[in-house]
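Quick note: the coordinates plus some simple rules give every number you see, no bench work behind them. Here the structure is a predicted model, which means the values were calculated and not measured. Cβ atoms are built from the backbone, for glycine too; each structure is taken alone.
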Structure 1
Amino acid sequence: MQKRNKQYKRRADTGLKVCFATKTTAPREEMLRFVISPERTVVFDVAEKLPGAGMWLKADRALLHQAVTKKLFYKAAGGTVRIPEDLEQTVETALKERCISLLGFARKAGCLVFGYEGVKKAIGTGETVIAFEATDAAENGKNKLFRPTDEIHIFEFLTREELGRITGQETQVHVAVLRSSGAQELLKIATKLSLYLNEGKDR
């Protein structure tokens, strides 16, 4: 079944994490990792590789705002910490930059297809696993390529200009990522950002 933005296949090998704000568990693809720096500052760990005990929060901007305003980080960190004033925007920017970087890697690896005709052809091969449609594209330019039976994860949080820069064009509306070793990491980051922004609905 085709999936859009917040819907995706869960894999058992990714593990579950406990959200320090809600005390509920979720796959790590749905979670954001934070660590405390030596200076006792909250740092968003977009690559999930920074040292230290990670504090996991569901990828939800409203929940992060709540964690900041209600000082839930203090309890999770076991003491007073400094929370950057722009933490919410920092998370969004870091996720988007990571996503764009991974799309760039996919292009260099020959796993990125763009343009209406190119994406349409790629879908026909059955090798397309992720697709991006420009969030600011005209409505009559969207939703023409994908069928309900397509096993493709579709995201809409990058603009035509942002997709254009990735593909070396002035603007771009449709981008597809083929099955590859890097597609899984891209899907993880794209899913986190989509959840964080609460963008889109399942078709």
Structure 2
Amino acid sequence: MGEENIWESRYQAGTTGWDRGSSSNNLSYWLDNDLLKPCRILVPGCGNGYEVLTLVSLGFDVVAIDIAPSAIKNLQAMLDKESLKAEIVLGDFFSWEPKEKFDVIFEQTSLCALPSELWEQYETQLHNWLKPDGKIFAAFMQTGREGGPPFHCELSDMVDLFPSEKWDWSNEHTEQEKEPGMTERLYILGKR
């Protein structure tokens, strides 16, 4: 079964435990602390896209991509209901190229959904898709267990994956509880 079918089958079966039904606390943290302001932003692995709705309503120029047709259909229906517009892409971000680069990439759900052998390719994509002073607003999943998804994004592995030759890491970070036993470490990474 292909990757598209795996995620689509989970939407079809309603086995989407990651779907909170609302925008994430991570996004609220960055917005409430005035760290994220309207810009051209990519939301990879957008799912049903609650963060997309929030960002568009605040004046962001949003591009959202997901591999699952049901997720894209759900997001488009919510945008239409609210009379909001975003560029929605149904596709695999490993074979997709944006029309223009981004100021910000909101990385919350894609990296932890990918097996580690794809992480380096994903990091390269993110670096290529950002403008020269672009930033990643990243939530690194901490599961403390083997396997996934979600896969554990050990901080030392993330520092190796996003090296200082290519990325400036924020000095400060915060943590958000995802569910019992899982947290996300929030960092801002600036493209060098």
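Looking across 1, 2, the calculation of relative contact order in percent (Cα under 8 Å, 6 or more apart) that yields 17 traces back to 2. Could you tell me which structure in 1, 2 was used to calculate Cα extents along the principal axes in Å, for residues 52-171 alone as 55, 30, 29? Going through each structure in turn, the value belongs to 1.
Taking distance in nm of label points 7 Å out along Cα→Cβ at positions 36 and 124 as the quantity of interest, name the structure among 1, 2 where it is greatest.
Numbers: 1: 5.8; 2: 2.7.
By distance in nm of label points 7 Å out along Cα→Cβ at positions 36 and 124, the leading structure of 1, 2 is 1.
Calculating distance in nm of label points 7 Å out along Cα→Cβ at positions 60 and 92 for structures 1, 2 picks out 2 as the one with the greatest value. The value 1.1 for distance in nm of label points 7 Å out along Cα→Cβ at positions 116 and 156 was derived from one model only; which of 1, 2 is it? Derived from 2, not from the others. Supply the structure label, taken from 1, 2, corresponding to Cα Rg over 2.2 N^0.38 Å with the calculated value 1.07. The value was obtained from structure 1.
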